[in-house]
Structure I
Amino acid sequence: MNSKISDCKKIIAYLETHEWISNAIAVHELGCYRLSGRIYDLKKAGNVFEDEMIYTTDAEGYPTHYKRFKLVKKVA
């Protein structure tokens with residue numbers, strides 16, 4: 001199976017049971033290293049997502065940020 005399609009299915013399945021997904025979650029739990037690319041593919045297919053920028057600090061106290069995504073409407 002195409003890894004893009006497989007990653008997209010994993011992301012949708014994850015978001016059906018969890019509210020948000022971030023790049024760290026996608027890498028560690030799904031083995032997907034291109035979350036933003038797969039979200040783009042899923043949006044192109046008609047799915048609707050909400051995104052949110054999270055501003056925080058890293059383990060050393062330096063400011064950092066990341067984006068997380070929420071599935072709003074799934075295409076059947």
Structure II
Amino acid sequence: MSTVQSPLPGVFYRKPSPDADPFVEEGTEVSEGQVIGLIEVMKNFSELKADAAGTLASFLVEDAAEVEVGQGIAEIQ
């Protein structure tokens with residue numbers, strides 16, 4: 001199991017915009033480097049990418065939750 005960690009402090013978003021579908025759903029296959037969310041810091045958005053290929057088992061934080069550097073965001077099996 002691999003845990004994707006936040007590289008930045010900020011707000012985590014699962015969707016590219018409020019009315020869009022999430023980048024990825026739990027239980028979906030992901031490839032290494034695939035975008036799984038965004039981290040917003042002062043209106044600047046950085047892509048959060050899967051660090052391994054596999055199945056996105058679960059998100060460890062809610063959409064629009066504040067996150068810290070190194071905090072686990074998602075688990076990939």
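Which of I, II yields 16.0 for mean count of other Cβ atoms within 10 Å over residues 19-26, as computed? Corresponding structure: I. Can you tell which of I, II yields 0 when helix-only ellipticity at 222 nm (-39500 (n - 2.57) for each DSSP H run of 4 or more, over all residues; to 500) is derived from it? Value 0 for helix-only ellipticity at 222 nm (-39500 (n - 2.57) for each DSSP H run of 4 or more, over all residues; to 500) corresponds to II out of I, II. When relative contact order in percent (Cα under 8 Å, 6 or more apart) is calculated for each of I, II, the greatest value falls to II.
Tell me which of I, II gives 1.00 when you compute FRET efficiency 1/(1 + (r/R0)^6) of positions 3 and 59 (r between Cβ atoms, R0 = 35 Å, to 0.05). Structure of origin is II.
Kindly point out which one of I, II the value 13.0 was derived from, the read-out being Kirkwood radius over Cα pairs in Å. Of the options listed, only I reproduces it. Each of structures I, II was scored by mean count of other Cβ atoms within 10 Å over residues 51-58; the highest score is held by II. The value 0.90 for FRET efficiency 1/(1 + (r/R0)^6) of positions 27 and 43 (r between Cβ atoms, R0 = 30 Å, to 0.05) was derived from one model only; which of I, II is it? The read-out comes from structure I.
Read-outs: derived from the displayed coordinates by stated rules, not from any lab. What you see is a predicted model; the values in this text were computed from it and never measured. Cβ atoms are built from the backbone, for glycine too; each structure is taken alone.
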